[in-house]
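Below you'll find a set of structures to go through.
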Structure 1
Amino acid sequence: MPRNKQVAFVAPFNKAATDPLVERAGFAASVESLVVWANSIQLRHRLMQVTDFPLPDDLLAFLVLNQLVYRGASRPTDMAEAVQTSTSNMTKVVKRLEEAGLVSRGPDPRDDRAIIIALSDAGRIAGHKIVGELDGLFRSIFERWSTEDRMEFERLAIKFTHDLDSVSEHQLSQISGVNWVEGSS
């Protein structure tokens, strides 16, 4: 079908207008790529599938369980913030996870007026499957590296995380639920 000649002319972009602002092979692009991949629907659905997650169509429940794997028992309000949902929706998600036998609720040992969500035995098994799948992926990468390179990367990644947490006024610890304040960089 021929193009309508009455459509207003739009000048083509010059090369600078279409190029990324960040060097494609640089550090910033590398970190951005890792973050985007780790948060991608494709990765999450693949992990749900290969680990036989008991709620296969419930991505939010998967994300909550995954948060509990890394942060341990937590308050529903903290979980809601971590997975970017409302506290009322978190109540529904926790109920679905409870009904599937993956989590349980109990009193917060630091404040008996509050409740926390913890992994049940079945939730821990599901969590170990997820961690095992990711460990396998990382092993397949690190088997190509020398032991020295792997250890240096691990040391620098942890140092980078500690320092990023420090300069961000500990937002990384707060949002992730992993306490990067403790320990040394």
Structure 2
Amino acid sequence: MSKNTIFSLLLFICALLIIVRVIPPSVDENLALVLSKSRSNITNINHSRNISDTRTVMIDKVELNQDNRFKHPVLGVLGWTEDFYADIESRFRVTEKGRYRFMVGSDDGFSLKIDNKRLCQYPKDRPFSKQSCYRLLDVGEHTLTLSYFQGFGNSGLTLEAGLANGAKPKFWGEDISGIEYIVE
């Protein structure tokens, strides 16, 4: 093998590594996460909003609790470190009527609604904790709305769901038995 061939191969490998490093990570974009920075301190999910900045990030699942930060496992840190809201509105179709379990994990407060009816909430600051909520869902289209706030300190948000028949819940956005996401 000549020196030119080896040098060309090394240049190709370096170029490939640079391209891989420059291309941002991506996921299947099936959920819109709206992040809103508050101008003031937030201590309650029902606090009136005074927003200074808003951005939308497309995510694949609601698993935003890596290293006690508001961090996606692939996309990395999302949002700000304190005083922000995160909102997800997701349309879905139930294909199997039944009692469904929704398990919200949050470090600070959240509110979960289905078809504009509150399913559960934790309105104040807290360390990361999970709360299970149940709802009988008929076959057809529904809308899930999840609102979250981060005051200060550690942060994180997860949403898992599944039939309440003992099946292991999966992160919202993943394949869940009896649920189909409506992506527009």
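Determine which structure produced the value 3.6 for mean projected area of the Cα convex hull in nm², for residues 50-105 alone, calculated from the coordinates; the candidates are 1, 2.
Of the options listed, only 1 reproduces it.
I have -3500 for helix-only ellipticity at 222 nm (-39500 (n - 2.57) for each DSSP H run of 4 or more, over all residues; to 500), calculated from one of the structures 1, 2. Which structure is it?
2
Quick check: 16 is what I get for relative contact order in percent (Cα under 8 Å, 6 or more apart), calculated from one of 1, 2. Which structure matches?
1
A value of 1.09 was computed for Rg/Rh (Cα atoms, Kirkwood Rh); which of 1, 2 is the source structure?
The structure behind it is 1.
One of 1, 2 was used to calculate P(r) over Cα pairs in 10 Å bins from 0, in percent, for residues 90-145 alone, giving 23, 51, 22, 4; which?
2
Read-outs: derived from the displayed coordinates by stated rules, not from any lab. These numbers were taken from a predicted model, which means no experiment stands behind them.
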